[in-house]
Structure 1
Amino acid sequence: MERLDVIVIGAGVVGLAVARALALAGREVVVAEKEPGFGSGISARNSGVIHAGIYYPQDSLKARLCVAGRQKLYEYAEARGVPYRHCGKLLVACDGEDEAKLDSIVARAAANGVNDLRTLSVAEARALEPELSCTAALLSPSTGIIDIHSLMEAFIADIEDSGGVLACGNGIESIRAIEDGFLIETGGESLIAQNVVNAAGLDAQGLASRIEGLDSAFVPKLARAKGNYFSVSGKAPFSRLVYPVPVPGGLGAHFTMNIAGESLFGPDVEWLEEGQAEDYTVDPARAESFYRSVERFWPGVKARTLIPAYAGIRPKIVGPGEKDGDFVIQDERIHGLKGLVNLFGIESPGLTASMAIAEEVARRLSG
């Protein structure tokens, strides 16, 4: 029976970052992905934004790992030629209530070590983005965008150059804790891995529930939040990202762009019910709510056409009306199984934090 040092389950951007960190540290690593190719789930369906780290509660994993991961990501992209843009972002208030929220965002950002936010007057904001409508704004120079597919390709190259293996089309049927590791069934094949990293994204809870020996009390609920995106016809209205103040469950239908220059608005928040099938189609009727949201900061949207683009689903651990959840990184100290690390609720800013998450997982496995 084949024996491995580490198996990382899930070949999205976080799983690949973890595998890369472990492989560079000299560990024998196999990445198992149930789909035919890498990065076809959550990583293929987000906005590709490199976040500054301004929204998250002080001392949370999201705050700490986002701020640390952001700098690592910029440095890595520059060194490896991964396409990115240090474009910056405007956070905008459209009324007095929003302005009060901007004040709290500044305080939270400073608590997280993000000290480059700049308060702008309406005139200053309009000078940067003439089509913008707002009552106040913040400039976040640290925000950017990155080509996620190219990033994952670079991670895979590092993994393979360090002796690691990416094995796509390999779904995990069961995992059982045994005396010297974990017995893993992959459909007609059995292997033993001394260490297992569960980076399965939307299936992380499902995979954890199939680990014989893991107490189900350590598997948090999964709440799925679908986010829809619309592209906009014509020339891009802004040269920077533009975000309204956050809304429950997300950051609001903001303006973003990808490396190819496509202008996008989204995501909104559409909660999926338990048992509801994952459907990635974008209902054109949702454009009406997008028009209402977007015209608050860009009145010109009324003269444009919003076109259904794509949708993604966030693996949240809290549901509608609940306080935002943090990343969950479980190791032996929490669940008692040596060599197992579970990653739950790795939603935004998971891309930005990916390299810092990887270092955190590598540290916990080496300890």
Structure 2
Amino acid sequence: MAGSSIGTLFKLTTFGESHGVAIGGIIDGVPANQVIDIEAVQDELDRRKPGQSAIVTQRKESDKVEFLSGIFEGKTTGSPIGFMIKNDDQKSNDYDHIKEVFRPSHADFTYNSKYGHRDHRGGGRSSARETASRVVAGAIAKQILASLGIEIVAYVDQVGSIKLGSDIDYNVIDDNPVRCPNMIVAAEMEALIKEVRKDGDTIGGSVRCEINHVPVGLGEPVFDKLHADLGKAMLSINAVKGFELGSGFECVSMRGSDHNDLFNEDGSTQTNHSGGIQGGISNGMPITMRIAFKPVATIIQTQTTLNKVGELVEMDGKGRHDPCVVPRAVPIVGAMAAITVLDFYLRDRATNL
């Protein structure tokens, strides 16, 4: 299966299926002698893992990462970093009811059509469980970026019709199960998710990501624009349906006289409608993105669907699934941002000594 790698110099290749023995990956291109805090990597995994609150899937996975190579005595060796995360709580029999049918809005039909075969146990390779491997690589990238002064923060800014306003406190992002930086709005979002779950349904939401203190000059002006690769990274996450940079789709209703980011004497800008990137290259302002996630496709309701022999049949939805994916998507978005920015940082240093 092609398409299991991302990055040019800092490169991640992932492997494994949702209900296989393990998932994992190989990270190549990590500079030697980088101090890596393994506990911090595990902390990021714990933020993504299932079963952590009442509003996420109750699949119980320890999600303990095991490093196999590339780190010795707390430092990177410069060789590929190999790691794996064992699957503990598969319950593959929960998926026997979809062995002969294609779930609506899942990858079942496209996988089967493309490969002539599919792993029906939780979606196999198409499962969002694959993203745990991205979080490991992203946690390592975050630590290297932090040593360079680059900071990444991500949080939920919308669930359904409930939107976060301007009252934001980064310190409370992990103090509520939704990961919203406003405790009052978080409580409203949590109540909505619980209501939707009770109905056997799901709901969408969005994650905002900010990358601060990025140096000027990361990115290339034509096909390798920084925001193009950030968009690709975010759109590669399961359930993502939209990506915005800076002003995003709001720019269509603005005039150039309002949208232009006027300069200060030090090269910074008075506004940041560009989202920290101009001409595909970072301009030193915060990189701001917004990522939209669809409602999870599996709902606990009866739906009409297609089976393998081309018949429309009734299917009852069941299993352990998130009623809203965005609380667990926050560390995934942060990880993909870190992987992309570190890759561009290393590429810039390789061509601009």
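Read-outs: derived from the displayed coordinates by stated rules, not from any lab. Model, not experiment: these values are computed from the prediction. Cβ atoms are built from the backbone, for glycine too; each structure is taken alone.
The greatest value of mean count of other Cβ atoms within 10 Å over residues 138-145 among structures 1, 2 is that of 2.
Quick check on the output: 4.6 is distance in nm of label points 7 Å out along Cα→Cβ at positions 210 and 242, derived from one of 1, 2. Which one produced it? Of the options listed, only 1 reproduces it.
In this comparison of 1, 2, the computed figure 30.4 for mean count of other Cβ atoms within 10 Å over residues 10-17 is attributed to 1. For percent of Cα pairs over 31 Å apart, for residues 2-217 alone, the highest value in the series 1, 2 is held by structure 1.
Source structure of the calculated read-out (relative contact order in percent (Cα under 8 Å, 6 or more apart), 22) within 1, 2: 2. Each of 1, 2 could give Cα extents along the principal axes in Å, for residues 130-281 alone, but the derived value 52, 39, 30 comes from 2.
Highest-scoring entry among 1, 2, by FRET efficiency 1/(1 + (r/R0)^6) of positions 234 and 266 (r between Cβ atoms, R0 = 25 Å, to 0.05), is 1.
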